[in-house]
Each structure stands twice: as structure tokens, then as C-alpha cells.
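Read the figures in this text as sums done on the coordinates, not as results from a lab. This structure is a prediction, so every number in the text was calculated from the model and none was measured. Cβ atoms are built from the backbone, for glycine too; each structure is taken alone.
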Structure 1
Amino acid sequence: MIIDSQKIRIAIKSIVNRLTGKTNVHFLHIGKTGGTAIKEALLDMVPKKHFIFLHKHNVSLQDIPNGDKIFFVLRDPITRFVSGFNSRQRQGQPRYFYPWSDNEKIAFANFTTANTLAESLNSSNADIKYKAECAMRSITHVKSSFYNWVISDEYFAQRKNDILFVGFQERLDLDFDKLKTALNLPSLVGLPSDSIKKHSSLDSQDVFLSELAIDNLTKWYKKDIDFYNYCKSLYK
């Protein structure tokens, strides 16, 4: 049997914290939702009653012990696609530098804008359509789904009582204030304003999407859009 060492490390730390009387609170870092800004703001926080785990992208809901509290941020999957495409096009710069994979090199050679890629998903040219689908399944962030983190609708429902807070990138400032209240953090704690610390998109990058592109992406990300809308109905 393969033992998940990461899950075990989280579980051990969780138990130790509980023994010291602290409530474990875990941040699931779903890519391109504003998570870097939240982690930057909470990095040096040491609440008296909570221990905050600021996890990397590779930690999912399944890795977190039952009974521990969890929070995360979602984003409209369509704008998340654009942000993810542009972030990987610049290889994560300026905050990071993660070189393209071989498949990403091919994807960005074939599609220079998010709009071109999205429009090509229903191209009448079979070769272009195939290349577009390959790109969608190759580009980091673009290929990921919310379900990489929440696993399934059924599993999310099982863990519903562990969800402390769900925020939304479109109203991040407002939701971060709600999160501070939930965690009993000082009112002066705030999100970074520096674009590099936030790891936000560059103003010079193209964010345009045509109606055709939006329609294609709505079909491609249907399951994620349904989950996003479901959470919006729950966490207003």
C-alpha cells in the first residue's frame, strides 16, 4: 500500500494543534483565484485560537482531516481561463518563473491569445480543433478544474460542515474582510496592493473574449461553472 506522506504530515500537525487547544483552519489554494494575495496577507498571522495552514496547489480537500475547518476562493471559470492562459504564457513571471512544459511550448506556438484558443474549440477545421483541445488539456491552470481540489460534488457535500468560508475573486476585498471576522484577525490586516505580490495579470496582456469564445468556454467548463454558481448560492 502506498502511504500518502503529505496527508500524514498534515494529519500529525492537525492532531498536535488540537492537543494545544487550537482549531485547525486550512486554506485550499485553487489556482488563479486570488489565493496568492490571501496567502501573502496571512503569512505572518498567528491567531490565538486558530492555526492557519496555507497550503500549496497540490493539497486537496481529501488531504485535510475530517473536522478541521477549510476555506478557499473561487473565480468565474471563464475569467479564470483567461488569467491562467496569460499567466502560463509569461511562464508565471514576474513573481515566479516556471518554464513551459513541452506540451505548453506547442500550445503557445499554436495559440497566441486566450481568445484564439477558445474560438478554435469548435473550428470546422479538424486539425485546428484538435490542437485547441490538446492545448486546453496541456496548459497549467487552463487544464485544471475546481474538482482537482474538491474531488466531487458528493465528497464536497460530505465535507460541507468543515467548510468555514468560501470567497470569490470578483469581490475579494469584501470577502477578505468577512474572512478576517471569521478568523478573528486584526482589522488592519489587508490584501497586498503590489501586483507582483498578488501575482496578478499584467495590464499589457490581451483579455478579450468574443461571444464565440465565451460560448465555447461555457460548454468546456460547464461542470466548474455549475459548482461555482452552486457555491455562490450558498455563500452570499
Structure 2
Amino acid sequence: MDHPKDIYDPKFVADLFDRCSSNYRRWSAISSFGFIAIWRHQCVARLRGAKTSGAAVVDLMAGTGEVWPHLLRRFPDLAQITAIDISHRMHLEALQKLHGKYADRISHFEADALQTDLPSEQADLVVSTFGLKTFNRDQQAVLAAQIARILKPGGRFSLIEASDPKGWALRPLYRFYLDRVLPQVERFFLNGAHDFSMIGDYTRNFGNCLHMADALRQAGLEVEYKTHFFGCATSVAGFKPE
């Protein structure tokens, strides 16, 4: 596939998700064989010891809001979810699909998570599901500093991302699926599109969440790293010291 050399340029990322926004919910569930929902649930479950009643939550790279039901089930008394996403079309899809009676508890803002002007120390919880891979290592350091800035002292965070399971015996099959099968299936079923198949490039470059864990520690946060399903996803969770 031909694409610009810098697949981490914010405009490239925004355009990519603009194109795939209308199919994102359905296609991400199908292409991951349902694992993406399990991993979102596990990401939210890692917010252990978090404030529950009246919590202010920031969802970074929020997409169309797939993590919101998991958050609202685990924290039914949370006060507000502030969702951030750079894609205009994802923003519109999210607004169209806000979850009924919870719509008044979710604010969705079209913005670059690396440059958000959210107030400092406003969030009890910060969460992100499957947005980290669209940042290179320098950008991950910036994002880590943003998370540290917007978290209240004692606030919790949990981030999860699809990863490259190096060392797993079935990794060659996993890579064959991402790099060869998924692009062909996407072209056939989505009128020649090749947007979702970018996950192959992004996950190979991303590796896993270990670098993000280091960046978060450098930003002053306490961090625990975890692998999911043999390393096909990895996550980081922790808190901002009091």
C-alpha cells in the first residue's frame, strides 16, 4: 500500500479515521474476532482503587465511544466523561451514537490529544483504548506528559493497545492475518478500502506498551504493565502519586 512516509502526522491520522469512521464499530469487532470488546472491558477493569462516585473521566482517542458502556457499567455514579478525538467524522459518529440516557454525561471534543487544552488536574480517571499505536515514540512522551498534567493527584489511568506478540509461537500466523489476509478482506468487503489494514503497519512499529510505560514513569506516574492474550494486546495502568 502507498501512503505518506509519516503515518504519525496528525493530519494523516485524522484523515485515516475520517475515512473508516462509518464502519469502525462493526469492522473492528469483526476483524478482531470480538477480542476488542474483551480488551476494552479488561482495560476498564484495571482502574482498580479509583474514585467512583462523582468521578470525572477523560477518554483519549475516544473514537466512536466503544469504551463508554464499560465505564458506565463499572462506575455508574461517575459525573462526566470528556471524550477527545482528532477525527471529525469519528466525532460525528460518536455524537450520533451517544448512549441514550447517558448522553448528558458525555462531552465529545474534536481535538489532538497531544495538544489538548484541558485544565490541569481535572481528571479522576484517564482511559484510552486502541489509540496509542498512532503515536511514534516522541509523541508517546508528549502524551504521557499530558496524562500526568490532567490527572488529579491520586487519579488513575488505564491504556490498552493492539500489539506485536514477539516470542509467541503463533506470531507468524497473527502477522500473516494482519499483513496479508486483513487487507484483502477489507478491499473485498469495503469497496477497495485499505484503512483498517493500516493496523499491520502501526502494530509492527508500535511493538507493545513498554515504551509508553517508560514515558509515563518519566512523567512522574506509577505504572504497571500487562500483556493480554499472549501479547496480542498490552496495557499500562497506574496512578498519579498524591
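Comparison across structures 1, 2 (criterion: mean count of other Cβ atoms within 10 Å over residues 31-38) gives the highest value for 1.
Computing FRET efficiency 1/(1 + (r/R0)^6) of positions 15 and 79 (r between Cβ atoms, R0 = 35 Å, to 0.05) across structures 1, 2 gives 0.35 for structure 1. Taking Rg/Rh (Cα atoms, Kirkwood Rh) as the measure, the highest value among 1, 2 is held by 1.
Which of the displayed structures (1, 2) returns the greatest value of relative contact order in percent (Cα under 8 Å, 6 or more apart) on calculation? Structure 1 comes out on top. The maximum of FRET efficiency 1/(1 + (r/R0)^6) of positions 87 and 159 (r between Cβ atoms, R0 = 30 Å, to 0.05) over structures 1, 2, that is, the highest value, falls on 2.
With Rg and Dmax of the Cα atoms in Å, for residues 119-222 alone derived from the coordinates and found to be 16.5, 49, which of 1, 2 does the value describe? The read-out was computed on structure 2.
Please state which of the structures 1, 2 yields -11000 when helix-only ellipticity at 222 nm (-39500 (n - 2.57) for each DSSP H run of 4 or more, over all residues; to 500) is computed from it. The structure behind it is 2.
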